[in-house]
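Listed next: structures, encoded as structure tokens.
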Structure P
Amino acid sequence: MEKSSKKIQIGVMGSAADLKYLKKFEKLAEEIGYWIAKKGATLIFGAEKDYDSLSTVACRGAKKARGLTVGVTYGKGFDIFEKKNVDVVIASGLERGGGREFTLVLSCDAIIALNGGSGTLTEIAIAYQANIPIITLKNTGGWSEKLGGQFLDARNRMKIEVSENPKSAVELALKLAKKKYESKK
């Protein structure tokens, strides 16, 4: 039997549409998704059922580059499949803001955050606790901008990295995820 190599899974975290994020952030999120797919990684994202988000915009970018997308949704069922053009749906059975974030983040080798409200804050905190590399995109506001370049607490577990653009964010996420795997060998 041939040994298979695991595809790196990169999560994209960001504001939901009800936070009225800027249109320029949608373009950045789409570029992140595009570069995740182009670099051969799998995109993991929070698949909202009732409205758009920067994460679902990243999914559209990955699909434009013919990438593999995995949407983690709240509740039960696969009704999100048709709405968001997702390859794989993980129905967490959990509520939004009530646990879905654990399934979402813990399925990632690294996360990239842009903008972000309380959900993104929760996802960043989960990644930090789990030692999952976190990269934020510079000048995108929200929690990702507030926390970029910092440690979340005095443990100084890992610094939240900051990238200048979508392509460098994806490249850094891949580098940090691979480094993490190599250190476990």
Structure Q
Amino acid sequence: MGQKKSPPKEPARDRILRCATARFSTQSYETTGLREIAADAGADVAWVHRCFGSKEKLFEECVRVSLASDTVLSDVEPDKFDRLFEQVVRNRAPGELRLIDIFVRSLSSPEAATVIRDITNSMVVPPLVKAAGQGSEAKVALTLSMLFGFAILRDVVGLDALRNAEPNVMKRLLMNACEIN
């Protein structure tokens, strides 16, 4: 009888990235420490530095990997905006992390804000402009600002009116405000 194979072990770099994404999605950039991330990943903090160089570079990699894995931004379907709004307003499962979490938790940090601005300009805005049509850069930027503002007030500040609202109602209101149908 053959030996049962154990599942492949997750490489340390991937483990660090996964743990860092979870930390940056639930804590601000400023309060997230490399030692915490290393402990979560079962790695030495020196290995975290060796793999990523700095906290800012690790944060950037977390945002890039999260965006690259997001199907709403990567596909070319005509319902891209509908699915984006759905993703932001729907009620989350306990412990669920969303792509937007990593953005909204760290916007107050100058280092993180620079990373977020650069990545939003290069990886978020272009596919949304493509879906909305040429000349829609300002409309896309305003739409993103409303979605970020909604997520900040609901998930970070904890505004009851947004936390307790019906997701479909919020989606419709946001889409109407952004003139996206």
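All of the numbers you see were taken from the coordinates with simple rules; none came from a lab. These numbers come from a predicted model, not from an experiment. Cβ atoms are built from the backbone, for glycine too; each structure is taken alone.
Matching task: 1.6 is the computed value of distance in nm of label points 7 Å out along Cα→Cβ at positions 121 and 153. Pick the structure from P, Q.
On the way: P: 1.6; Q: 2.8.
Corresponding structure: P.
Match the computed value 57, 49, 36 of Cα extents along the principal axes in Å to one of the structures P, Q, and report its label. It was calculated from structure Q.
Suppose you compute helix-only ellipticity at 222 nm (-39500 (n - 2.57) for each DSSP H run of 4 or more, over all residues; to 500) for every structure in P, Q: which one lands on -18000?
Details: P: -12500; Q: -18000.
Of the options listed, only Q reproduces it.
Suppose you compute mean count of other Cβ atoms within 10 Å over residues 41-48 for every structure in P, Q: which one lands on 26.5? It traces back to P.
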